[in-house]
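Every number here is computed from the coordinates shown, using simple stated rules; none is lab data. Since we're looking at a predicted model, the values are computed, not measured. Cβ atoms are built from the backbone, for glycine too; each structure is taken alone.
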Structure P
């Protein structure tokens, strides 16, 4: 699922208005609306983290929805890939 649609689904599932979420993460309603409608790329890391907090979601979940590694794992990309491949191989057995 695309990032914006995921945010919208989670927000609506919590019966939170677009206005309320925009206020909680300190962005304009128009900008958040564009994100939800896929008119913007996934936002900067600080906003992804703020959205996760505001929606009560694990930050890793939103970074995955944005199709990027969380900042704390980027320096260890090779390790992350190695673990992923190892787990994938073990599941395939």
Structure Q
């Protein structure tokens, strides 16, 4: 089996063994966001669950906007480009 065959297309960064350093950086980024900017834990996990079910997710990346979904979901002022979850504040 070729290495490309082992890529997890429907995974988040935190689930991809080859992205451990990047996943840690994203986790740190989220933790450093000010409380008023950081999405609370429950809505954050709900957003990621919706992203995981989306056909536009490929290797932790939203194919509609090109972002890592964990970074996009981390901020309250950002919405899903497919309309699956809204910004929590304007």
*For helix-only ellipticity at 222 nm (-39500 (n - 2.57) for each DSSP H run of 4 or more, over all residues; to 500), the calculated result is -10000, so let me know which of P, Q that is.*
Q
*Here Cα extents along the principal axes in Å was calculated and came to 47, 26, 23; which of the structures P, Q was it taken from?*
P
*Given that relative contact order in percent (Cα under 8 Å, 6 or more apart), derived from a single structure, equals 29, which label among P, Q identifies that structure?*
Q
*Can you spot which of P, Q the value 30, 24, 14 was calculated from, given it is Cα extents along the principal axes in Å, for residues 12-59 alone?*
Q
*Of the structures P, Q, report the one carrying the highest value of mean count of other Cβ atoms within 10 Å over residues 28-35.*
P
